[in-house]
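Following this line, the structures themselves.
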Structure P
Amino acid sequence: MTLRPARSDIEVFEESRPALLGLAYRILGSRADAEDAVQDTFLKWEQARKDEEPIDTPASWLMTVCTRRCIDLLRSAHKARVDYLGTWLPEPIATKAESTSEDHVALASSLTTAFLLLLERLTPKERAAYLLHEIFDISYPEIAKTLNMQEAACRKLVSRARTTVDRPEVRHTVPRERQEQLLGAFEGAIVRGDTGALSALLADDIDLHADGGGKVPTILQVLRGKEAVLAFIIKVVRPAWISNRWVPVDINGARGVLLENEGKIVAAMSFSYDESGQLADIFVMRNPDKLSRLGAEAIE
C-alpha cells in the first residue's frame with residue numbers, strides 16, 4: 001500500500017484560504033483589511049505549528065482565529081467610517097461567474113454592495129455570527145467557541161441580525177440577461193446620450209451612491225429619485241465618462257462595469273435591483289485606494 005505524504009502546514013492553510021478571505025471580506029467590507037486578517041491568521045498558524053500546538057481540526061481553528069481578528073479590525077475601523085468624507089461604500093471586488101448553481105448564486109448574493117451595506121448596521125459580533133451561521137453554515141456550538149460566548153447568546157445574535165439583514169429584496173437576484181440589458185442601456189446613455197432604455201429600467205425611488213473618499217470629486221450625499229438620477233447621469237456623469245473605456249465585468253456577485261482611462265481604472269459601478277427587476281441602487285466607486293486592488297484574485 002502506498003502512503004500519501006502528509007500535507008505541509010502551508011498546503012493546509014492554502015486549502016482554507018479562499019473561505020477565510022471570503023469570510024473576512026464579508027465581515028470587513030474591505031479587500032485590504034480582509035487580506036491583512038488572513039495574513040495575520042497565517043502568522044498565528046505558523047507559530048502554533050512551530051510550538052507544536054495540537055490542532056485536531058485545522059479548518060475550524062483557522063476560521064476561529066480569522067473571525068476574531070476580523071472583529072478586532074472592524075471595531076477599530078468603525079470610527080474611520082463614521083468620520084468618512086462623503087458616502088462610505090464597501091471596496092469593490094472581482095467575483096467568479098462561471099457557476100450558475102443555486103449554491104453559487106446564493107453565496108454570490110451575500111457579496112453584493114447592498115447586502116454589505118446592511119451588514120454595517122450590525123454590531124461586530126452580530127455580523128460575524130450571522131455570516132458564520134447563515135452564509136458559511138457553521139453550527140451554533142462552533143460559533144459559540146469562536147466568539148467565546150454561550151450558545152444561547154449566539155442564537156440571539158443571529159436572530160437580531162436576521163431582523164435587519166434578511167430582506168428578500170437585498171438577497172434578490174435577477175437573471176443575467178436582465179443585468180446585461182441594464183449595462184447596455186447605461187452604456188447607451190453615456191455614449192449616445194440616449195436615456196430612454198435606461199429610464200425604463202430605473203425604479204422611481206432609485207438611489208445613486210458615490211464614494212470618492214475625499215480624494216476625487218464626487219457627490220457627497222446619496223442622490224434619490226429617478227428624475228434626479230437621470231439628470232445627474234446626463235449632465236455630470238456623461239461628460240466626465242464619455243471618453244473612457246467601458247469594461248463589463250463581474251463585481252460583488254453580479255454584472256457591473258469598470259471605466260478605464262489610459263489603462264487606469266477610474267471608476268467601478270455595481271447595482272442592486274428590486275423584486276420586480278427594476279434598478280434600485282447604483283453604486284459608483286471613485287476612491288482610487290479602493291479601486292487599486294480590483295485586479296486581485298476573485299473572491300468566492
Structure Q
Amino acid sequence: MSDLPDRRLHAYRPDLAEEALRGRVEALAFVEGNPAMVTVPVVQLRPQPDLSASTDTELLLGETVRVLDVAQGWAWVKADRDDYVGYIPDYAVLPDGPVSTHIVTVPRSFVYSGPDLRFPTVQAVSMGCRLKLVGEHSTRGTLYRTLEDGSAVVAAHVAPLEAPPADDFVAVAARFLETPYLWGGRSGFGIDCSGLVQLSLMMAGHAAPRDTDMQEAGLGRAIAPEELRRGDLVFWKGHVAIMEDETTILHANGHSMTVAREPLEEAIGRTERLYGRPTGYRRPIG
C-alpha cells in the first residue's frame with residue numbers, strides 16, 4: 001500500500017497489525033493488544049527485535065503499554081503515553097504489574113533493600129518512574145516510603161501521582177544539567193534533546209510527542225523568533241532546545257555530550273555550518 005502510516009506511531013507488519021489500522025494496511029491478522037506494565041527502571045525500545053538495532057526511545061518503570069506480540073524473547077509493544085511502537089525484551093513487561101501510587105521527581109534516585117541509606121541498593125530509578133508505595137518509615141531523621149517487599153525509597157524523591165505537577169517545565173529541564181547525552185534516551189541516566197523536552201513537560205503535566213520532527217510539527221503553536229521567551233522551543237533539523245530565558249537555551253546535545261546551557265546565538269553560529277539555521281520556533285504551553 002502507498003502512504004503507509006508512520007511506523008513509529010502505528011503498529012503493522014506483513015503478518016500482524018493493530019486493529020485500529022484495519023482497512024489502512026495489509027496484514028494477515030489484526031489485534032487489539034493486551035495491556036501490560038513496564039517492570040524495569042528503564043528499557044530501550046527498538047525498531048527491530050535485535051539488540052544491535054538502534055534505540056528509538058525508552059520506557060520507564062510503571063509506564064503502560066499494549067503488547068501486540070511476543071516471540072523469541074521480544075515483546076512488540078505500543079506505549080500508552082505517546083503511542084510509540086517498537087520492541088523490548090519480554091522480561092521487561094508484565095500483564096499484572098503493581099498499581100502505581102507515586103512518581104519519582106528527582107533526576108535519579110535509588111531503591112534500597114530497606115528504609116536506610118546504608119542498606120544495599122536494589123535498583124536505580126529515574127525521574128518519571130512509577131512505584132507502588134504502601135508505607136513509610138523514618139531512619140535517623142530521614143523519611144522513606146516503602147514498597148510491598150520492604151524495599152524503600154527516600155520520601156523526598158517521590159510524589160503521589162495525584163499531587164500537583166511541577167509548575168515550570170524549564171526548571172525541571174534544568175535539573176538535568178550535565179546528564180549524559182544518549183541517543184534515544186529518556187531518563188536521568190542519559191537523555192536526548194527531544195527526550196528532555198518530553199520528560200520535562202510530562203513532569204509539568206503536559207503531553208508531548210517523542211521525536212523532534214513530531215514536536216516541531218504539532219507541539220503547541222508556532223511563533224516568530226522575535227517572540228522567544230522562557231519555555232519556548234527552538235528547532236533545527238533533528239534537534240530541539242528549550243529557551244531558559246530570552247537569550248539562553250538548555251539542550252541535550254552531541255557537541256558537549258551532556259545536557260548543557262549556552263547562549264542561543266552561540267549555538268546557532270556553531271551549528272550553522274553542519275546543520276543550517278533553526279527551522280522553527282514553537283511555544284508548547286499557552
Structure R
Amino acid sequence: MYKVDTPTTDEEFDKYFQFRWLMLRKPWNYPIGSEKDEYEQVGIHRMVVNANGDVIAIGRLHFNTPEEAQIRHIAVHPDYHGKGLGKLVVSALEGVARNQGIERIVTNSREISTPFFKSCGFEVVGEATTELGQLKREQMVKKLTELNAVMLHPKWCKELQDTWYETIPISEQMGIKLYQYTGRTLEVRASLNKNINLHGTMFAGSIFSLATLSGWGMLFLQMKEKNLSGEIVLGDADIHYHKPISLQPRAICNIESVSGKFEQLAKGRKSPFKLQVDIHDGHNPVAEFKGVYWVLPPTEEQQ
C-alpha cells in the first residue's frame with residue numbers, strides 16, 4: 001500500500017524537485033531550476049515513494065488568500081499510472097486545506113489533465129494563463145463542502161448509498177453509511193445502537209452484512225471509475241471474528257485487496273472478483289472478511 005509522505009530533509013527535497021523537473025519541465029526542454037517558483041518556502045509539499053525510496057508521485061499546495069488555496073505540480077511517474085497515486089496526493093493536500101478552514105481550492109490544469117481534476121471534484125470555470133508560455137491551461141475550482149469532504153466522487157457515493165437503501169431497506173435501519181471513498185479506500189460505518197445484542201456488542205450477522213455491503217460497494221465504485229456497468233452478486237464469503245465490537249463499527253476495503261479482470265466486463269463477459277474487508281472497532285482490528293463476487297454484464301434491457 002502506498003502512503004503520502006512530507007519531504008523534510010535536504011536529500012528528500014532534492015529528490016522531490018528532481019522528480020518535478022523530470023516530469024514537468026524536462027519534456028519541454030526547460031533547465032534545472034525552472035521547476036521552482038516563489039511559493040516553495042511557504043508551500044505544502046507531499047510525495048509518494050516506492051519500496052526503493054524513489055519518488056513516484058508529487059504535489060504542492062499553497063495559499064492564495066485566507067479562503068483560497070491552490071494545487072500545483074501534480075505528477076506521477078508513467079510506470080505508476082492507473083494506481084490512483086495522483087488522487088492520493090490531491091486528497092492529502094485537500095486535507096491540509098480543509099484543516100486550515102479553506103473554502104475553495106483552485107488549479108490551473110493543462111488540457112490533458114482536466115479529466116483527472118474533474119474526477120477529483122474540480123469544475124472548469126474559465127481559461128488560465130498559458131504555462132511555460134506555450135501550454136494552454138484551464139482554471140478549475142473545487143468548493144469544499146461537507147458532502148465532498150471525505151468522498152472523491154460524491155455523486156457516485158450518493159448513488160451507492162441510495163442503491164443500498166432502496167434495494168436493501170434493512171441497511172438503512174442498521175445505520176449503514178458510506179463514510180469515506182478516496183479512490184483507493186472505501187470505509188463504511190454502521191450504528192452500534194441499531195445492531196446491539198444482549199451483551200452490549202454488535203450482532204455477528206450485522207458485522208457480516210456490513211462487510212458484504214462494503215465489498216459490494218468497492219466494486220460498484222471501481223466499475224464507475226472504469227465506466228463499466230453490471231450486476232454484482234456475492235458468490236462466496238468467509239469471515240473470521242477475533243473480538244466483539246462495542247464502540248464504532250468500521251469496515252475498510254483497500255483497492256490492493258481487490259483482484260479480478262475488469263477487461264472481461266468490457267468484453268461483455270461475467271468475471272469473478274476477490275477482495276478483503278477489514279472490520280475495526282474504532283481503531284482496533286476485530287475481524288477479516290474475504291469475499292468472492294461475480295459481476296454479470298448488463299442485459300440488453302439494462303443497457
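Coordinate-derived values only; no laboratory data. Fair warning: this is a prediction, and the values are worked out from it, not measured in the lab. Cβ atoms are built from the backbone, for glycine too; each structure is taken alone.
To test your reading of the models, identify which of P, Q, R gives -3500 for helix-only ellipticity at 222 nm (-39500 (n - 2.57) for each DSSP H run of 4 or more, over all residues; to 500) when calculated.
Q
When mean count of other Cβ atoms within 10 Å over residues 75-82 is calculated, the result is 20.9; to which of the structures P, Q, R does this value belong?
Q
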